[in-house]
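K.L.:
Okay, got some structures for you below.
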Structure 1
Amino acid sequence: MNRTFDLNYKNSTIMSAFINEDEIARILEENQKPDPAKVRAVLNKAKEMKGLDLEDVAVLTNISDPMQLFELFEEANHIKEKIYGKRLVIFAPLYISNLCANECSYCAFRAKNKEIVRRALSQDEIRHEAEILVGQGHKRVLLVAGESYPKQGFQYVLDSVASVYEAKVGNGEIRRVNVNIAPLDLPEFKLLKEAKIGTFQLFQETYHRETYQKVHTGGKKKDYDSRVTALHRAMEAGIDDVGIGVLFGLYNFRFELLAIMQHIRELERVFGVGPHTISVPRLEPATGSDIASHPPFAVSDLDFRKIIAILRLAVPYTGIIMSTRETAHMRRDTFALGVSQISAGSRTNPGGYTDSLHEADGSQFCLGDHRPLDEVIRDVAEMGYIPSFCTGCYRLGRTGQDFMDRAKPGDIKNHCNPNAVSTFMEYLMDYASYETRLIGEDLIDDVINEMEGIARERAIVLLEKVKKGKHDMYC
């Protein structure tokens, strides 16, 4: 990236000042009870799809009137449909290790927890796990590791990325490996970039400094400043797509939303582009963790829906990821509120796809949706959404600023929608059950009929190629 950085960039303590708790407190205080006219003004502003500022977000977090909530959800659905159409990107997490040197009170992987079985997969085991996912039809994987590695150190992660890409089953392979691992220094981030990862994903867990210190009592993760500036290092190293998120339930969700906006605003200021994705996990029970079972700031289902809808209005072109922490019912509800990516058929323990019977022995947290990939795909299709396995943008260099430059005027839909249709047809032909294939093919016909212009032309061409047995067709 050819960006000019602040002279203070290398000092993480100075850099982390972009999370301004005083500013957040003031804005929340001033917008505790917004009048209907103010709410209306914010919703009208959202219709322009140019994003919202901190005060706008604070206004929306405090609405409770049923009619205003209805309008919020309706506008989120409108923006989701306008930008993303009816597609949902599908991926699976692949946990390679649950070794960890940190003490995070909410996580089963914490170093002193004796109630889980520790394991770091070998490269052969990682390839085998990836092959199982490929055999199910997955094309996109999120590689996850606890924040400690075997004797190979960081090289273990680089080798693991390569092992996932090496996995081949028939005509299938993993075409994009995203990564969720511990923060790195600049040289390591450059090596990760060279390994051809897609998105580097890192959650702050909570942006509230006092709470952060309470729940992180050991290991490098104690360093708030280093963690909150890690994405600066990743982007300076050339990783265009980064993902952020918090663990909702550790602190007040209103504070966390405004802090997320401050983080986004800072990345945009320094690099010209914000995060590629935002994840919205809620605190779920985890083996050996009391706080995980009794969240200090539990987020209700209604507030959780508000969070997703507000994010969709606030950062309309940023992907929102929904994991299998949530139940199938909740996941369905959030598709219309702004979610654009979902995991499916997930396991959160190393070796979990090979040996699902011992999932609880080493999992990071409890899952809410245990359905296999085919069942999730069928459910999504029955709702009228196209499951997308597309990795075209990443492989054609449409990432970071280039992606946003195409997304904001609406051009990206002319690529993403045809690619979604072609990759879904590839899944239906190679992996789907008979029932899922029937539902999916009917949906594709309906979607093609609704397409117009160049998007429809591209989709028809790609579909014909896939039907003739070609694979990995994208534009």
Structure 2
Amino acid sequence: MTVLKALRSEAPKLLPLFLPIVVSQYAAIASGVLDSAMAGSLGSLALASIAVGVALWVPVKMFILGLLYGLIVFVSQAFGAGDREGVESATWQSLYLALIVGPLAGLALHVAAGQVGMFGMDSEMAGLAGRYVRAEAWGLPVLCLMLPLRFYCEGQKIVVPVTVMSVLIIGVKALFNYGFMFGGLGLPELGVVGCGVATVCTNVCFLALLAGYVCLAPRFAGRRLFAAWRRPDPAALARIARTGAPIGLCFMSEFLVFSVMTMFISRQGAVAAAAHQVAFNCMILFFSAAVAFAGAACIRVGNLYGGGDKAALRTSVTGIAVMSALIGCVLMAGMILNDEALAAAFIGDAAVIPLTVAILHVVALFQVIDAMQVGLNGMLRGIGDVGAPFVMTTAAYWLVGIPLGYLLSGAPLPLGLAPLAGFGVVGWWMGITVALLLVTLLLGLRVRAMFWGAAGPVEALRVPA
């Protein structure tokens, strides 16, 4: 089948998955923007405290998200194979995993909150950030229970109801923020801590919505998830954890890479740090569309792999690869054509905007490569291939991207050696883009081996008569 035919075949099947997921993705971003906007009303100290707290608890959240994302691999494959028992059994085991991980993660974050001051910041800011993080820590066990129910639905291509809930929950978060941060609606005024308390309450509401939908929706009639209790199965629970752990570590590692970049760039002065932060925000804004598409790709590939149709699976992979590249090109064009407008939308400092625009030109190329990278990763996750992609991605970022970015930025070298280049903050983005290109090439070879190679798992699937 030609590339064009594969694209025509897959686009109508992927778009109904992709569009609701991308709305959910941007709803999550809107929630973070809402927190920052409302915290800004409390003053710069409150906003800075929340920024510090976010830097501490978001990596933990990303690991949990990836760990439990392993469920979607099992659910999508079992659903594609028509194995209802497999879908429900995997979800139960994921819930047991959530009951273990949630309290442990909350406890670890609670302990870490007491160490915020070790980074040398102002004691008042450290105290506020620590209290905010402790409040957020109470929401992690709830988040852990929420995610399996979400992935139970999405793995079965039930994405629109989850999207509707994600959009509604933004309004719920706004109300809780207003109540607990400012003392509205008769609730106690807690300031920065109220933002964390609002997150806990919002997570509880989202969990209630998901549980109610799973228990009451007509589409689940006759096969209710909670109709029969299933015992913990240590072996099955371990399989889900082994699948999800590399995904979680990959999510967390990518976040930490940019944290390290930010740390080094901040030494180059306020203008460089501000320009980098604006470019990073723009990257996240655009990149979320590619992440959503990768999620849809994972579900689609998992369904086909579970169904055992080799020909349809290979057609789907070809179409997904082409669509990933097209999405990347659209994102790149959107960023280049609107570079100055994007920069001005985030910051009004005339000294920062030109540098931001220069960074955005590199970030635009980054978008194309990254869209292809996450698409390839999504396809591999659909067949449960997570270990090798994690190693490739992490090694390229840390062993190539960070060192190369350091060199290209013109940072001082040891032993009195002269800097090799002087691109400044732009050099950091050039280094991480080169690393990403390497990852994409390696993942492309991995996809070819897994889906077309004689020893790949797809080769063993049947071809329907």
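K.L.:
Given -14000 as the derived value for helix-only ellipticity at 222 nm (-39500 (n - 2.57) for each DSSP H run of 4 or more, over all residues; to 500), which of the supplied structures 1, 2 does it correspond to?
P.N.:
The read-out comes from structure 1.
K.L.:
Quick one: semi-axes √(5λ) of the Cα gyration tensor in Å came out at 31, 29, 22 when computed from one of 1, 2, so which one is it?
P.N.:
1
K.L.:
Here mean count of other Cβ atoms within 10 Å over residues 149-156 was calculated and came to 24.6; which of the structures 1, 2 was it taken from?
P.N.:
The read-out comes from structure 2.
K.L.:
Something else now. Out of 1, 2, which structure matches 0.55 when FRET efficiency 1/(1 + (r/R0)^6) of positions 45 and 333 (r between Cβ atoms, R0 = 41 Å, to 0.05) is calculated?
P.N.:
2
K.L.:
Further, regarding this structure: Compare Rg/Rh (Cα atoms, Kirkwood Rh), for residues 141-188 alone across structures 1, 2 and report the one with the greatest value.
P.N.:
Greatest value across 1, 2: structure 2.
The numbers here are math on the coordinates, done by the rules we state, and not lab data. Everything numeric in this text was worked out from a predicted model, so none of it was measured. Cβ atoms are built from the backbone, for glycine too; each structure is taken alone.
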